[in-house]
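Visitor: Input: structures, listed below.
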Structure I
Amino acid sequence: MRTVEDYLHYLKGKGFKFQEDAIGFIYFGKHFTNASDELINTAIELTLKAQKRFDGSFYVSLLETFTTNEIISRKDALKFVEDIELIAM
């Protein structure tokens, strides 16, 4: 399991460049929702897939939706976004 910091380094290695404000949104969402690193990393991934870029508002909203619906694992998050047809998996 990667930490959020490790995941951001991994994405940087893949060519994704996060501006300072994006990093701020990521950690704000983490603290605001008290979500696990697994769920944070999944929300980052899904935000990039859905928006084709990092959109802080989308990311935080997605995290809030996960916590409201008591989603705690990557597997459940992926199933949820597929069920609501947010992203075709």
Structure II
Amino acid sequence: MAEELIAAVKQLIIDALRIEGMSAADIDSDAPLFGDGLGLDSIDALQLVVAMEKEYGVVVPDAATGTKVFQSVRSMAGYIAENRK
């Protein structure tokens, strides 16, 4: 998977969630996005779904898929790479 896409996903997270004081370099590609990792919540997940659809044309069809997609930045990038239009 391209490191460029991983970096773009990190920036998408920062921009979509309006996280101030954090750069893409501050986000671990393999750290959990929810809970102990980045500390995101369900509202953040909805914002990321919308951002992914807008930016990459990728749809997250249901919560079960979302659970897999939003495990980490790397899992998001993998899903985008496999499903973008």
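Visitor: I have -22000 for helix-only ellipticity at 222 nm (-39500 (n - 2.57) for each DSSP H run of 4 or more, over all residues; to 500), calculated from one of the structures I, II. Which structure is it? Mind showing how you got there, number by number?
Guide: Working: I: -22000; II: -17000.
Comparing all candidates, it corresponds to I.
Visitor: Comparing distance in nm of label points 7 Å out along Cα→Cβ at positions 61 and 77 across structures I, II, which is largest? Don't jump to the answer; show the numbers that get you there.
Guide: Details: I: 1.7; II: 2.6.
Result for distance in nm of label points 7 Å out along Cα→Cβ at positions 61 and 77 over I, II: largest is II.
Visitor: Who wins on relative contact order in percent (Cα under 8 Å, 6 or more apart) among I, II, i.e. which is largest?
Guide: Values: I: 27; II: 35.
Answer by largest value of relative contact order in percent (Cα under 8 Å, 6 or more apart): II.
Visitor: By the measure distance in nm of label points 7 Å out along Cα→Cβ at positions 5 and 29, tell me the structure among I, II with the highest figure.
Guide: Values: I: 2.0; II: 1.2.
Checked I, II; max of distance in nm of label points 7 Å out along Cα→Cβ at positions 5 and 29 sits with I.
Visitor: Next question. Which of the displayed structures (I, II) returns the greatest value of mean count of other Cβ atoms within 10 Å over residues 21-28 on calculation?
Guide: Working: I: 16.2; II: 12.2.
Evaluating mean count of other Cβ atoms within 10 Å over residues 21-28 on every structure, the highest lands on I.
Every number here is computed from the coordinates shown, using simple stated rules; none is lab data. Note that the coordinates shown come from a computational prediction; the quantities given were computed from them, not determined experimentally. Cβ atoms are built from the backbone, for glycine too; each structure is taken alone.
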